[in-house]
1. Can you tell which of P, Q yields -9500 when helix-only ellipticity at 222 nm (-39500 (n - 2.57) for each DSSP H run of 4 or more, over all residues; to 500) is derived from it?
2. Assuming 16.9 is mean count of other Cβ atoms within 10 Å over residues 45-52 as calculated from a single structure, say which of P, Q it is.
3. When Rg and Dmax of the Cα atoms in Å is calculated, the result is 26.1, 97; to which of the structures P, Q does this value belong?
4. Given a computed value of 1.41 for Cα Rg over 2.2 N^0.38 Å, for residues 109-148 alone, which structure among P, Q does it belong to?
5. Comparing FRET efficiency 1/(1 + (r/R0)^6) of positions 21 and 133 (r between Cβ atoms, R0 = 41 Å, to 0.05) across P, Q, which structure shows the greatest value?
6. When you work out FRET efficiency 1/(1 + (r/R0)^6) of positions 69 and 85 (r between Cβ atoms, R0 = 30 Å, to 0.05) for each of the structures P, Q, which one comes out largest?
7. Please compute relative contact order in percent (Cα under 8 Å, 6 or more apart) for structures P, Q and give me the label with the greatest value.
8. When mean count of other Cβ atoms within 10 Å over residues 117-124 is computed for each of P, Q, which one produces 16.6?
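Just so it is clear, none of the values below were taken in a lab; they were calculated from the coordinates. As the structure is a prediction and not an experimental result, all values here were calculated from the model. Cβ atoms are built from the backbone, for glycine too; each structure is taken alone.
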Structure P
Amino acid sequence: MKNGRRGFMGKAFGAVAGVGAVASLYAMKKSWDPLPSVRSAGFTTLDMSAYKENELVVEKWRGKPIFVLKKTAEMLAKQNDADKARDILVNGEHYMVCIGLCTHLGCIPGYDSKGESFLCACHGGMYDFTGMVTKAPPPRGLDIPPFKIDGNKLVLGEEGPEYKKMKETGITL
């Protein structure tokens, strides 16, 4: 009788230990997974039909400000080929979409719609409406975030063929 009872207790202990081990592994896996808020912050979808010409809209992607500026016909006439290569074209419309942080020290430049330029007040750096430097100290133009064009929408955080081409030609980092 002792042997039967001892065997049952061993099996019961083994079952409880097995369930505890599985529960512990599940809890560890859940703690290693990114939070839902972090996972959803990876991609931001922008409806490009909502933007107005020469009106800067600041969106948010991964905690960074994203500048979206729909260009006017006058702006397009002022651009050279190098400037046009930085444009993001969605349904025939030209947009400047950049990470809104100065490439000098990471300040957020302000936009002047009349002067069609950005001014970083921290050290006096200036950018034009294409995101290129017009007055130092910034070492390069505003960075373009990874994007993918999906119909009338722009998906930030995903590398589409247009972004990969910009990256290959050195337009963005």
Structure Q
Amino acid sequence: MNWYKKIVNLICAVFEGIAALSLGAMMVVVAIQVVLRYFFKNAPGWSEELARQFMILFCFIAMALGVRDKIHIALTIIVDRLLKKIKLPLEIIGKVLIFVMGIMMSINMGPYFTKLKDNRLPGTGIPVGWEYLFPTMVGILIALIAVYQIYDHFKHGTDEDQMKQGDFTKKDATL
């Protein structure tokens, strides 16, 4: 499973780079829009549309990285009060649900890419279908991350147990 972890880490690193570029580009586009709107009273029509595209890209990638780092929203009040015997199966079920969500995200977003590839956004001319390409890829990445985390639960126990083990660091727990 070590090779699998390296491949997923490489994919995550590529997506992190894309997210950083997207965030930086969004900031530049918004800065241009603000300067042109307030100083020259004329903002280009493409700026708002392009900033939105970068935001969509960044948000979906951030969702996958949140799953990887286990910093997504989780309701743990009930799980924390249960017996330790029940905690591990519930965490595994949670990861299986995350896996299913990633697969469903890919399955449901993919057809929009092909259906809307000929439609274009009015300000930039970008094909509308491209909005659905990254959510499709991010769904696959979420599923890949969930598979490793499920394996991790069988090998090392609950998230809490993983953190308590001396040779098992947070970096290992989060891919």
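1. P
2. Only structure Q yields this read-out.
3. This figure was derived from P.
4. It must be structure Q, since only it matches.
5. Q
6. P
7. Max of relative contact order in percent (Cα under 8 Å, 6 or more apart): Q.
8. Working through the options, I get structure P.
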